[in-house]
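J.: Next up: the structures, one after another.
Read the figures in this text as sums done on the coordinates, not as results from a lab. This is a predicted model, so every value here is computed, not measured. Cβ atoms are built from the backbone, for glycine too; each structure is taken alone.
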Structure 1
Amino acid sequence: MIAALFAAAPTWAGYLTGPQTNAVRSAEQYLRFKGFSRQGLIQQLSSDAGNGYDVADATAAVDSLAVDWNEQATRSAKQYLNIMGFSCKGLIQQLSSRAGDKFTVSEATYGAQSAGACS
């Protein structure tokens, strides 16, 4: 039983620095609030307008989490559709754009389809 618990956690998760551990806490709070892509979350954590963590610390924190990015894309797509109408193509573009949410095209497509924007 104890071996199974240790096997489920990333082997390097115990080696996070103090700032990385704090960035994990911040990332978890953001993920409770809205859908984020991996790149969008790293940017939020590392930007001066966000939390100001070093990019390396933000990246290590985000990569230490078990996040379903397709699920995050779906959450984000639903949030957009609650605000305004989007075509399937437009929503995928918004979700995957560098100026938008920064999901991969695959994640954005999954999110738009799962949210019902595509037939």
Structure 2
Amino acid sequence: MEATFVKSVTFDCADALVVARFWAAALGSTVEETSTSAKAFVEAPGWGGPSLWFAQVPEPKSAKNRVHFDLRAAGSVEIEVERLVALGATLVRAGAESVVLQDPEGNEFCVED
């Protein structure tokens, strides 16, 4: 019997297109042409990991994420954090092992070596 695999990771958001554009730029991918503010799709770049789906929902984010991405910087963590902030991320805190940021709708993620 074969095991299942993660097909996609879904983000609930107020504006799917805003968050999809951020993650596509952050990960070096593109937003599918048919994407809208209600639903958007970003194909996994490079290694073939799960795709990213973004779905508009009426309720706002209300607590810290229980699951988040840990991004590995290709070069300097500091330069990668600057790039992500320029794309719309917000710096939450810088630690000794990782830097915590939020995407444009407040979803936490980390950048590390």
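J.: Have a look at 1, 2 and say which one yields 3.8 for mean projected area of the Cα convex hull in nm², for residues 28-83 alone, as calculated. Intermediate values should be presented prior to the final figure.
T.: Details: 1: 3.8; 2: 5.6.
Clearly, the read-out refers to 1.
J.: Further question: To test your reading of the models, identify which of 1, 2 gives -6000 for helix-only ellipticity at 222 nm (-39500 (n - 2.57) for each DSSP H run of 4 or more, over all residues; to 500) when calculated. Show your work: numbers first, answer last.
T.: Working: 1: -19500; 2: -6000.
Going through each structure in turn, the value belongs to 2.
J.: 43 is what came out when percent of Cα pairs over 21 Å apart was calculated for one structure; which of 1, 2 is it?
T.: 1
J.: Right, here's the next one. A value of 3.6 was derived for distance in nm of label points 7 Å out along Cα→Cβ at positions 36 and 100; which structure in 1, 2 was it taken from?
T.: Label of the originating structure: 2.
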